[in-house]
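Scrolling down, you'll hit the structures one after another.
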Structure 1
Amino acid sequence: MRAFLLDQIDRLRDHLAAQRSLFTPQFAAGSSELSWLPLSHNTPSAAIERPLLATYPAKQFFFPDREILFQFDGADFKETLPKPAPQILFGVRSCDLCAIAYQDQFFQQDPYYQARRKATLLVGIDCQLPCEGGFCPTVDAGPFVRDGMADLVCHQQGGRWLLISQTSEGEALLDGLNLKAAAEGSISQRSRQEPQVAAQFPSAAHIETGIQRINQTQVPAELWQAMGLQCLSCSGCTNLCPTCSCFTSYDRPVDNGFERERCWDSCLYDAFQREASGHNPSAAAGQRVERFWFHKFSDEYFKTFGRYGCTGCGRCEKTCPGVIGVHSVMKRISAIL
């Protein structure tokens, strides 16, 4: 791990874009929605410097909402593994980087995911202020980028930037920038600054209490059912959640054969767990809501992945029309007497 001094983050971004396709959070023309888009000429860095999250997480680059897995022409099976060009995701926040690391474990044996993941370098950025609805410090997912989660990390210090290389692949892309080495102890200074930033986040006591009660099975079935009645099965929360990885597959006729397509699914759909016999272990909406939050905050999954299935981005709270996003749910659970 090495640290360099960088005068302007735009200079790094443009230097990297000259070597690979580069995607960064941007406001599309006429839109107030921050999206992952290819770098365009003269793209301002304001969206990078402010603590803003793209509406959709970066998981779409590795686990697309739809993809063809293979084709059969009536005689032979044809492999359809992706062959992505090298790319860079620039300005990934710590919560999303932790989610990518979570997905890396889940899709460890998936060649489709891994092909895209191996073609991608990640440039993370430390959040210097809380983002709206975020609670990453509570689940150890921020606000600063965790070690080993990115190839390069950008950390703002006054009017300059500290640029930290975490992988040899990331550092190799810096050739030609003529960067000066940062002062000795600069990485340690960054580590000392993180608790100060984390202390600025609003209280997340309701999250902590909710996690405890979910794991101690102290949430009555009546509350889960009440919240299940508010679920519209729109899949907004699961689509925007950076760690959700549920999918299904369909076979459809093509010429003399068929092709198999994989697409995103949601555990909040009525038929998600329905078996061939017709039995549905989560037929009630409340059971599906309970299952969803158990997957996000269960200690059992923590043991498997080394962290909870929630990285504290707060996207579900913003998108849920039924008002059962993470803050709303955990406040109701923490209020149980």
Structure 2
Amino acid sequence: MSGFDIKQGVSLYSYQEEYFLGQKSLEDLIAVSAEMGACGIEVISEQTFADYPNPLPASTYDAWHALMAKYGTTPVCHDFMLDYKKYKDRPMPFEEQVASCKIDIDHAARLGCAYARSLVSVAPEVLVACADHAESRNVRILVEVHAPLHFDHPWIIRHAEAFEKSGSDYLGFLPDMGMFLFRFPRVWKEKFLRDGVPQPIADYIEQAYEDRVLSEYVMLEVEKMGGTGPAMAMAATLRHNAAFEPKRMLDFMGRIWNIHGKFYEMTDDGIEYSIPYDEIFRVLKKGGYKGYVCSEYEGNRWIQDAFPVDSIEQVRRQQEMFRKLIAEPALAQPTLV
């Protein structure tokens, strides 16, 4: 299979800094995405449409489709939430959870999205109950596989088993590449240093992550080193991140239809500092993946206290990296003897 079957996209979540501050309009962001070749557009509607999740007028959808047509972009995915803790004194009833998800499926269909991303916290029984409705709207529901969860986690296995038992082709997965955090992000460490973490403790935590030391041991050691406050917060990041193996996606590729290209820092050399995208793309090509990889920049929150945020440049660099990796021929797998 040709690597060119992999498509380039962007989550508008990447541009949250510029959009929230009013520096860029929705049209500005669609235009710049198209210009850099990220023609698949993923949207978090609570961020993008002021009144969502309240019903939106037809004019909002008309304006959205006009932008897609003007810039030659394709709606890919609507990322939806489920406020199952809406009531303080009781859980949200199952039927209400299903009804809420169906509203988001309808919204995704009106946007023209092929997919609706569900947060990983949504129970598989809820998503299975929505499968027929999703099929009627031609929108596939994808549960996000996000660190610290991974494809061998019992909760994800439970989803996979429920999806297979349902027999529906409208239930799948959206893996977030933050699962494959092979190095402690440099922008994280620098932020913690600015917050007052002593250099020896920061160096220890970084090395402990590289050595895959169990997070609880790291936190105990940091406490022994006199770490408090920000130092303990830095150590706690190890609870929520890990370097799982990209090849685990292969066993689930038949239900992987969209991907979050999570990243924290694209360097001047055009590589992501902490996530091995070269290995990730080799796996995707081996698995015959033909969907979008959508940039998802989350480095802004780690630098905004000290430096100007340029999300567009960061996404541009990642898209150029994607372009190069897509163009590379799939490497032959070595023969084991």
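Read-outs: derived from the displayed coordinates by stated rules, not from any lab. Just so we're clear, the structure is a prediction, and the values are computed from it rather than from any experiment. Cβ atoms are built from the backbone, for glycine too; each structure is taken alone.
Here distance in nm of label points 7 Å out along Cα→Cβ at positions 127 and 151 was derived from just one of the structures 1, 2, and that gives 2.4; the source is 1.
For Cα Rg over 2.2 N^0.38 Å, for residues 183-278 alone, the calculated result is 1.77, so let me know which of 1, 2 that is. Could you put the intermediate results ahead of the total?
Working: 1: 1.77; 2: 1.24.
Answer for the origin of the read-out: 1.
Determine which structure produced the value 4.7 for distance in nm of label points 7 Å out along Cα→Cβ at positions 95 and 319, calculated from the coordinates; the candidates are 1, 2. Write out the running numbers ahead of the final one.
Details: 1: 1.3; 2: 4.7.
The read-out comes from structure 2.
Structures compared: 1, 2; top value of Kirkwood radius over Cα pairs in Å, for residues 111-238 alone, i.e. the largest, recorded for 1. So helix-only ellipticity at 222 nm (-39500 (n - 2.57) for each DSSP H run of 4 or more, over all residues; to 500), computed for just one structure, reads -12500; which one of 1, 2 is that? This figure was derived from 2.
Taking mean count of other Cβ atoms within 10 Å over residues 7-14 as the measure, the highest value among 1, 2 is held by 2.
0.45 is what came out when FRET efficiency 1/(1 + (r/R0)^6) of positions 55 and 255 (r between Cβ atoms, R0 = 30 Å, to 0.05) was calculated for one structure; which of 1, 2 is it? Spell out each step's value before the answer.
Numbers: 1: 0.20; 2: 0.45.
Answer for the origin of the read-out: 2.
For which of 1, 2 does distance in nm of label points 7 Å out along Cα→Cβ at positions 87 and 119, calculated from the coordinates, equal 0.8? Computed on structure 1.
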